[in-house]
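Take a look at the structures below.
The numbers here are math on the coordinates, done by the rules we state, and not lab data. Worth saying up front: this structure is predicted, and the values here are computed from it rather than measured. Cβ atoms are built from the backbone, for glycine too; each structure is taken alone.
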Structure 1
Amino acid sequence: MRAEIISIGTEILLADIQDTNSRFIASNLPALGIDLYYMHQIGDNLGRLQELIATAMDRSDLVLCTGGLGPTEDDITREAIAAAVGEEPTIVPELEANLRAFFKRRGYPMPEKNVKQATVIPSGEAIPNPRGTAPGWWVEKDGTILVAMPGPPAEMTGMWDNEVAPRLRERSTGTIIVSRTLKTIGIGEGTVDDTVGPLLTSTNPTIGVYAKRDGVHLRVTAKANTKAEASALIQPAEDRIRELFGSAVWGADDDTLQASVGALLKQQGLTIAVMESCTGGLLASTLTDVPGSSEYFKGGLVTYSEATKRQYGVPAHVIEQYGVVSEETAAAMATAVRSELGADIGVGVTGVAGPDPHGGQPVGTTIIALESPAGTASANYVFAQTREVIKARAVTTALLLVRRAALGELSP
């Protein structure tokens, strides 16, 4: 089954919002055995949208639209679909009654312009949307399926999971594509590629190597008639990758680095505290993104000024002799916060996030130090990128050091 996706809304073209809907749908099509050929972003223009829908329905088996199902004048997806297939939308009494009841439950009358959300064309049917007022449309015309879903991501994903994907799964007759992503850290992309080289010649499964902010990922992808058969093709390759990279593999698929590190800390019965300068609390925030992190995270101190660093235990002579952005100061920060908050592991982060250099150090200089019973470690990098990216990469590097400490890979 050949598919294409149409994301509708001028706000997408103006970059006021990100088109996360297309990414979500695209990532879910391979497991349904559906091949994606085209992706479009288009504004709220009736003529252009009608033309695009007509073209898509002429060349594809499945057209998936998101957005433009609201009640306002610029919500023109229904009108464009109706014009593309040459049919007139009519009000469905049951849908109208449901819509009015929806507003009544909230204590105010329904604006009459919302009635357009209770319409359907003869070749279509409404798709329930319990999360909002806009039902979707399932249209079948001349051998093509068109599905229109709401733009708000929560409404769209709910409709996809509960209504659209199950129906498409029943219709799909092609081979399905299943992927497994293994995530490594602490090894460069070139080294990963060289190490896994002999596996890259495989055609089913195929293996791709991708550099990401949280390390280097290896995606193993297989085609088969069923998910079980595809998974069976993937398993030997996954086993070999884990054998080649050992503890450098920190997670898979939707795993996050902070959750993986947190699980290790919990498993080892270790606690952690952090003192941050250039990252401004981002490391503490990332660690506490994980539910249950209070079991191992003692707390964090954002010591952005020299005076605050001294206040919380960083010796004045260290700062004066070596400077704020130095390995010595980062190490003193790790020692101080570990003692101050009574944690097993202390982490200190300092650096120059930019946009201006500081103390002779270039923008992007990042220094991280860790102190624990298992030993000490430090990292010194220059990340020549934006302020936001510098902070994010500093957090990733800090998590790598914490992971090594939890795995017992540091020397006392």
Structure 2
Amino acid sequence: MFWKYGLFCSILTGSIWGLFWQIICTMIGILTIGEKLYVNVVPFLIVGSLISVIYVFLQNKISIKFHLLSIIFMVLLIYSFTFGDPFLQKKTNSISTFLLVVINSFFTWISIYLSLKQINIGKLSRYNLEKFYLRLLWGLGLIILILITLLPFYIMIMTSLKNQQSLILNPLDLSLNSTSDLNVLFSSYIELFTNFNFHIFLFNSFLVSIITVFVTLFFSIPGAYALSRLRFPAKEWFSGSVILIYLIPSIVLVIPLYAVFSQLGLRNSLFGLLIVYPATTIPVALYMLRGYFNSLSKEIDDAAIMDGLSRFQIIIKIAMPLSKPAIVSVALYVFMIAWNEFLFAFMFLDDTDLFTLSRGIVSLNSSEIPQQHLMAGAVIATLPVMVIFLYLEKFLISGLSSGGVKG
């Protein structure tokens, strides 16, 4: 079968990566340059296939110099096969177009190199064939996932830095005007804090989220330790059912809570949110911490009891220090839930001075407020959680994996 030969694999690889990066670079050009670019399919398929075949024949001579020459040769081939117009712009003197071709050539060559490593020109063994196809699919999937993740953030950030006139003239032009003054460039962010009281929304969200984290940990740490170490009636039933609250949709809970909180005078207050949020986060915190406490050796507790420590002292002096990764991961998870929660904040809060960040951003979704203000609000809401998540990611991974596997 022809698809079992390295020559076919090289042609397939070059065609796929040539077309793939041509589409990606065209999208990047449209979003960053603001010009009309078109996907020129055939030349990039031919160039990609030709380069990949050359690589298979000469892969034993690979060096840094060979990589550079291959990329340069690919740029020349693209301009030759497209007659100097790679993106069908009907102009050939664009520096930005040249940079896009260079980027296209670089990533296409790297993708071909990584996909065709140790692939010869003849018939491939079943192992090498499966390895090749898995490597090709894995690479495509990974890059597509990264692009799907990063593209909304790029559009959100670039839109927040534009002015209303430029968005109306060309909504697809998401390039950054480096000549603009910083006050003009960040005017949307400045207006959010001066005209829309976004500093109050930030403070309310931080206050509610931090208090929710402390209340959740205050109850869930001793509760999880009790589920892990103590014996009491119906322990197994309670331990298994503690997570069942997540089977009930929030929209079902919000209606009776709205009625009860209205009668108690808690509806338009942050204190009402501080009752609801921990009630929804404590069960999952119990579930996660119980699994981690189960992974700790019980002999440590027995030795501490022999030394005269109480259960509370064991939790403070032994269980909590040993469970730092799990506690940090639970705290981060609870913080993200409280920070991003919208439904209860939308239903319970009417006073703008009490709005949380998610509730405040919704108030910007109006025809009277420019779109860039809404995007700027979304950026402000995203960045703190993203920074905290990236900083504490190692704790989150270790805490979740230990709690899930050993619990």
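If relative contact order in percent (Cα under 8 Å, 6 or more apart) is calculated from each of 1, 2, which structure is the one that comes out at 10?
Numbers: 1: 10; 2: 19.
It traces back to 1.
Given a value of -24000 for helix-only ellipticity at 222 nm (-39500 (n - 2.57) for each DSSP H run of 4 or more, over all residues; to 500), point me to the structure among 1, 2 it was derived from. Don't skip to the end; give the middle numbers.
Numbers: 1: -11000; 2: -24000.
The structure behind it is 2.
Going by mean count of other Cβ atoms within 10 Å over residues 78-85, which of structures 1, 2 comes out largest? Don't skip to the end; give the middle numbers.
Numbers: 1: 21.8; 2: 15.5.
Once mean count of other Cβ atoms within 10 Å over residues 78-85 is worked out for each structure, 1 has the highest.
Here distance in nm of label points 7 Å out along Cα→Cβ at positions 206 and 350 has been calculated and equals 2.9, so which of 1, 2 was it run on?
2
Out of 1, 2, which one gives 27.0, 81 for Rg and Dmax of the Cα atoms in Å as computed from the coordinates? Don't skip to the answer; put the middle values down first.
Values: 1: 27.0, 81; 2: 28.6, 85.
Going label by label, the one that fits is 1.
Suppose you compute Kirkwood radius over Cα pairs in Å, for residues 118-173 alone for every structure in 1, 2: which one lands on 11.7?
Source structure: 1.
Hey, P(r) over Cα pairs in 10 Å bins from 0, in percent, for residues 190-237 alone derived from one of 1, 2 reads 26, 48, 23, 3; which structure? Display every interim value, and only then the final one.
Details: 1: 26, 48, 23, 3; 2: 22, 26, 19, 15, 11, 6.
This figure was derived from 1.
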